[in-house]
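Peer 1: What follows is a group of structures, each given as structure tokens.
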Structure P
Amino acid sequence: MKAAVKILVLGAVSLFLAAACQQESVRTEIPTPEDQMHLSVSTDDVTLNFYDLESEAVRFSWEDCGFEASDTPYNTFFKMDIADNDYATSIDKITVTGRNNIAFTGYELATFLNKWEISNGNKVTIEAEVIAEPVVSDIETQKYQKPEVSKVRFSAVFIAPSEIHLVGDNFDVEFKTDDDFFILDPGTYSFTSAGHPFMSFEVSEGGLWYVRPDYAESTVFCQRPQAWIVGSACLYGWDLGNMEELVSANESGSVRRYKGILSTSGDASGELKIALRKNGLFEIPYLRPQADGTPVGEGDMVLWKFGEGEGDDKWIVNETGVYTITVDYENMKINFEKSEVELPWYRIWMVGDATPGGWNNPFQVKLRYDGENEKDGIFVFEGYLKNGEFKFPLKEKDWDIPYLMPKNVDENNHGTFPADGDTSEVILIDGGSPDQKWYVSAEQAGEYILYLDVLDMTLTVKKK
């Protein structure tokens, strides 16, 4: 009897699978409608006219689809993308129901090329398609029909002028890069090619400006540049990835300011200059003194671009301290003002398995001086702390050196890691013994900002 039941069950399953396969076969056999729209393009090779981007560059036309003859309601859509990209970066689908053509200006097509990150002068093959989709009003009673699709390909290229000049009153320079830095007087400036002006912009104040034209958008981006300090006198030395920024100090951005520690380099003077790019390269524009070895103070600065003569002029720092650097782009002046506040230490590191640098020696984590804090003497760590220990070395390497450690510890020489908003007392222990450390529990692990006050000898914790 049991065998008979098994045979019946297996038979029912087989019938079910056969029916399912038959249904699947029906679904996959739905025919794709024949292309009756025959999408065409006005030209199969488009060269965008740089001086006439507002004119029509390309037009697409198509005939009525097959649904028209059968009185089947439908909607029509247009799409376009780089060929063989499976429309992964397509322009937004455009509804063209009731129409038989669509056109794009040179400006619109140049914008699409920009979206697809096609460089000027590079020809690209583009695929366009028109899709006619039947309108389904009742999915239970109507049979599914595939959309009718018609495609066409063409090539396009955007060629910028071969020689561009930036021109103003008593000013004419060839513009050879994507962007650049200039000392400009107030007035109107234009980009020109073969004497033909095609983009203009106004400069309201004189001095240093960053200029970047966008040929596809026919706009000019002009603003006061960002700036960073770099050199052996700075916190991170010549590490291009960690240069500290001079932040804007006024509404127009013409004044930039930095407050932090500048130091000598062992027995030698510290050096610094001001970088105008942060791209990991040394071959960038700088602001520099008029002569190499100029002591920090008040004076003029000059714009220097890579390749403009030899030499590497830098300011020198002969006395370690907290400095405020003020840069005036409009008048091309710089001022270094040393604070009267003297700190007991000017370079502090952080070490321990709770830190991103672990127990590596030389120590990997350096604390940043908080120049934006109204209170003097605050050093900052910002980052993730794991379950583990940490302390603050006062030298970059070796172990038998001075440390800042927790004042109050338990029998394991662990100081309690403060809760969010709380403070711990700090002491100096020379030579690292006894080896007292803060302990971060597993429950406390997370993103933190630590404020180490070397004047009041406290550590304040803020959890992010």
Structure Q
Amino acid sequence: MTQPVWFRPLAALFPRGVVVNDAAALSAHAGDAWFASTLPEAVAFPRHAADVAKLLRYANRKGIPVTARGAGRGYVGGCVPKRGGIVVSFARMNRILEINPVDGVGVVQPGVITGDFQAKTLQHGLLYPPDPASLKECSLGGNVATNAGGPRCLKYGVTRHYVLGLQVVLADGTLVRVGGRTQKNKSGFDFVGLFVGAEGLLGLVTEITLRLIPVPPARAVLAASFRNAPAAAAGVQHVFERGFLPSALEMADRFTLEAARRHLGSQHLPPGAAHLLVEIDGQPNSVHSEIHALADILRSGGALDITLATTEPECERLWGLRREFSASLKATGLTKLNEDICVPRSRLVDLFDFTARLQKKYGVEIASFGHAGDGNIHVNLMADLAVPGVKKKTDRALDELFRQIIAWGGAITGEHGIGLAKLPWWPKAASPELRRLHRLVKKALDPKGILNPGKFV
């Protein structure tokens, strides 16, 4: 790649190795876990917020595109540098700056790996609840950019419910703090909420202050199998109708379970064409009584087989099976098109009926699993895209899926973001007035449009 004229003056502003453009670095920062990739023209590895501010001041003056990157584990091409320019990798801004048990607060740089932070907070008897499936690989900065969720968000909420304050560098290099470190803060506009989930379009986050809570002293997990997905979805409704709020309530369909049985061995999963995983946490006595009550509810709702786990090793064994669902689908050899749609809980049964009809109509296998408790189901189209005509079928099936989700009052993305993958459906998901509001905010904070250009705003 030809070196851009601005590269040497930019690199000269920093110590050697902070801004690079060797082929290996450019290739490694061209994409994420999705299919698209575009080579940047340079990659920056800042260590301090001041470095990011200096870089953005330069880029803003020259009109150079800047795309922020966490750990590159996104599923929608959100950190793909669509228009080249500079990728800012936060891999070297990876320090845990503070864990304060008295205040219930943690302060981190954006490159900290989510699972590492959770492990460190547990040493202090504290819990950081958001738990995306890729927590051992994804970064907290990336979680903030996409407002990541995970199984526990049913009871505990998503990333934005735990972000108390942010340090952000705006497009012109201005360094600003929004929010703070208190549990409540109504001083002015909610700028924290504005930047969380903004996908790097409004500013680059360089420090995150997070709310931490006490670790529940006990938990229990229940795994139940059902004859089909609608029966399992009905079981979800029964749980809520009886007044229970699990910390997690996960569901998987027939194709997912069959793939897991082939990948992990059939002895690890009971028979049945649908699966529920329910977790309860809290005080030991209440956890014990609730998990048995839930077993009775699901048994009376048609559960074929129920397994209870009340010790940490037993709970982790059941969760270990759940965490292997995605890998099991990939092991089929088919391309896995992962769509993190979200529907009102009242539409869960309708959703599984609808995906069954889609599968039959287009002849494309569909594997659905995920966070049934909050309606966030990962609908995976499983296809051999090398077969002529299959790509066209998957495109039509996706379009039909998203149109139906929107008609039900759902969301085309629950936790992955829009990125590039959902870009064709953004105009359908957001009204003209809402899209105009997005453009107004973008114009105010990034008038030259240098931050993550080519995305949904």
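Peer 1: If mean count of other Cβ atoms within 10 Å over residues 183-190 is calculated from each of P, Q, which structure is the one that comes out at 9.8?
Peer 2: On the way: P: 14.9; Q: 9.8.
Value 9.8 for mean count of other Cβ atoms within 10 Å over residues 183-190 corresponds to Q out of P, Q.
Peer 1: Further question on the same structure: Hey, mean count of other Cβ atoms within 10 Å over residues 151-158 derived from one of P, Q reads 21.8; which structure?
Peer 2: So the calculation was done on Q.
Peer 1: Also: Out of P, Q, which has the highest value for relative contact order in percent (Cα under 8 Å, 6 or more apart)?
Peer 2: Sorting by relative contact order in percent (Cα under 8 Å, 6 or more apart) in descending order puts Q first.
Peer 1: To test your reading of the models, identify which of P, Q gives 69, 60, 42 for Cα extents along the principal axes in Å when calculated.
Peer 2: It was calculated from structure Q.
Peer 1: Given that mean count of other Cβ atoms within 10 Å over residues 39-46, derived from a single structure, equals 14.9, which label among P, Q identifies that structure?
Peer 2: P
Peer 1: For the read-out helix-only ellipticity at 222 nm (-39500 (n - 2.57) for each DSSP H run of 4 or more, over all residues; to 500), a value of -3000 was computed from one structure; give its label from P, Q.
Peer 2: P
Peer 1: Determine which structure produced the value 5.3 for distance in nm of label points 7 Å out along Cα→Cβ at positions 47 and 359, calculated from the coordinates; the candidates are P, Q.
Peer 2: Matching structure: Q.
Peer 1: Here's another thing I want to ask about it. For structures P, Q, calculate Rg/Rh (Cα atoms, Kirkwood Rh), for residues 295-382 alone and state which one comes out highest.
Peer 2: Biggest value here belongs to P.
Rule-based calculations on the coordinates, nothing more; no lab input. Source: prediction; values computed, not measured. Cβ atoms are built from the backbone, for glycine too; each structure is taken alone.
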